[in-house]
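Each reported figure results from applying straightforward, stated rules to the coordinates on display, with no laboratory input. Note that the structure is predicted; figures quoted are calculated from it, not measured. Cβ atoms are built from the backbone, for glycine too; each structure is taken alone.
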Structure 1
Amino acid sequence: MTFLQIQGLSAFYGRTQALFNCSFDISEGEFVALLGSNGAGKTTMLRAISGLLPFKGSITYDGKHLEKVAAQKRLELGIVHIPQGRGTFTEFTVDENLSLGATIVASRSQIKADKEQWYEAFPRLKERRDQLAGNLSGGEQQMLAVARGLMSRPRLLMCDEPSLGLAPSITQEILKTFKALNRDHGMTLLVVEQNVDITLQYADKAFVLEAGQIVASGSAEEMVNNEDIKKSYLGAVR
């Protein structure tokens, strides 16, 4: 079943066009990688889907057309966007950051239960629940950004460059967590990454953006084994 459908999507920064007539579908429960070089339009795609950027074309999410749906309402519908650079509230504790992620959840008992669930998924955050987020390592801050996003109880989780500035071992750990969310909770994932080889170990399928256009798509296995795609659009696999 198609869960997210992008049709003829074009997006703009002022008068500058960043996406050109992009179309693709994601089924519910899929782990999808959005790949491409710097400046290809990956971040722009996530911003358009989450309602942070004007666009032309159509975005259909769970049967709902999002053209006139504000960003806050998209969050309430279950679309969560973790932006590049993590963006944790450094002056607040880990626990307070999680509370801030649950602003659309009305039940206090549900918030408490969700916190405990994600503390179990991220044991290092549980150990540091009373520490200021600004005192965490880069990897721990990325984990906190993910956990805070999960506090909104998303159905579609979008994450922009989770590996940015992190060691490959930490990237592996975060992507393993994404795969567990996908496998155990049926969460649909759209992850932007430049670490192609690591990401394709976990994704079900991938789309490749180049100069604002979708230039290739296929299963993760097809992408890994297609040398022409890797050389032409993804660069050397790291």
Structure 2
Amino acid sequence: MFSLVLFVVSALGHRQQFIDTFDFLWILLLVAALTVAALLLVAVSFRRVWVRGDRGGGAVVVAVLVSLLVLAPFAVTGIRVFFYPRLNDISTDLVSPPVFAVAAKARHDHMNPVRPIGSEAAARQVAAYPEITGRRYNASPDDVLSAVDQVIAGKGWKIVYHPPLVDGEREYTLEAVTRTFLLGFPSDVAIRLTDEGESTYVDMRSASRYGEGDFGYNAASISGFLGALDIEMAGQANR
């Protein structure tokens, strides 16, 4: 029960940014260790109940269920390791991805550094997520940026860099932070708008701050955002 309470309280604290992610990872390690220890004690207790007829069968069942509940997210994460490539930086443009002007400076020693996307990582992304491509809209950068802002607000992402859009500027990039649904692990997102004259092209890049792999989160984040942007732009066209 202590493991369950520690897991829930620390997860909520991390999502609300009261707990640093690096410290939260250590707490998760402690939770896993305590839960495994609890299961070992449950095994001993079960033997005493089964062989010696001691009381406590109900407590054993509750302990097993609680332990399995706590370990479920760890088990799911372990399974996802085998289904997703070890990538933590995904972009719709693998040759010249959007630049992290703010995120690159904000990352410290414990975080993944912002680096160029190498050819090996690019090949793995194309093989795993061929659908991750940019979007072209027959609209001005002003209209597309307005739609981007609406989608960001709807998803609850935190904008960390949003400079004014200058007339005649060919490229414009804003940055935001998004977090995973359950445990709130952060990723930095850069959204680039390129003025093509008659149309505007949108590129995205999403990079996890921690971990060698993102278990598919960044690709899903980009795909979900661009899908929502398609709907928002279609709505603008019909107004």
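For Rg and Dmax of the Cα atoms in Å, for residues 35-138 alone, the calculated result is 16.5, 46, so let me know which of 1, 2 that is. Checking each candidate, the match is 1. Among candidates 1, 2, the computation of FRET efficiency 1/(1 + (r/R0)^6) of positions 43 and 115 (r between Cβ atoms, R0 = 35 Å, to 0.05) that gave 0.75 used structure 1. With respect to FRET efficiency 1/(1 + (r/R0)^6) of positions 75 and 195 (r between Cβ atoms, R0 = 30 Å, to 0.05), the largest value across structures 1, 2 is given by 1.
Determine which structure produced the value -16500 for helix-only ellipticity at 222 nm (-39500 (n - 2.57) for each DSSP H run of 4 or more, over all residues; to 500), calculated from the coordinates; the candidates are 1, 2. Source structure for this number: 2. When semi-axes √(5λ) of the Cα gyration tensor in Å is computed for each of 1, 2, which one produces 44, 17, 16? For semi-axes √(5λ) of the Cα gyration tensor in Å, the value 44, 17, 16 is produced by structure 2.
Compare distance in nm of label points 7 Å out along Cα→Cβ at positions 51 and 179 across structures 1, 2 and report the one with the greatest value. Looking at the calculated values, the largest one is 2. When relative contact order in percent (Cα under 8 Å, 6 or more apart) is computed across structures 1, 2, the figure 27 traces back to 1. Using the calculated result 154 for volume of the Cα convex hull per residue in Å³, for residues 83-154 alone, pick out the matching structure from 1, 2. Derived from 2, not from the others.
A value of -1.31 for log10 I(q)/I(0) by the Debye sum over Cα atoms at q = 0.25 Å⁻¹, for residues 107-202 alone, calculated from one of 1, 2, originates in structure 2. Given a value of 0.45 for FRET efficiency 1/(1 + (r/R0)^6) of positions 123 and 211 (r between Cβ atoms, R0 = 41 Å, to 0.05), calculated from one of 1, 2, which structure does it belong to? Derived from 1, not from the others.
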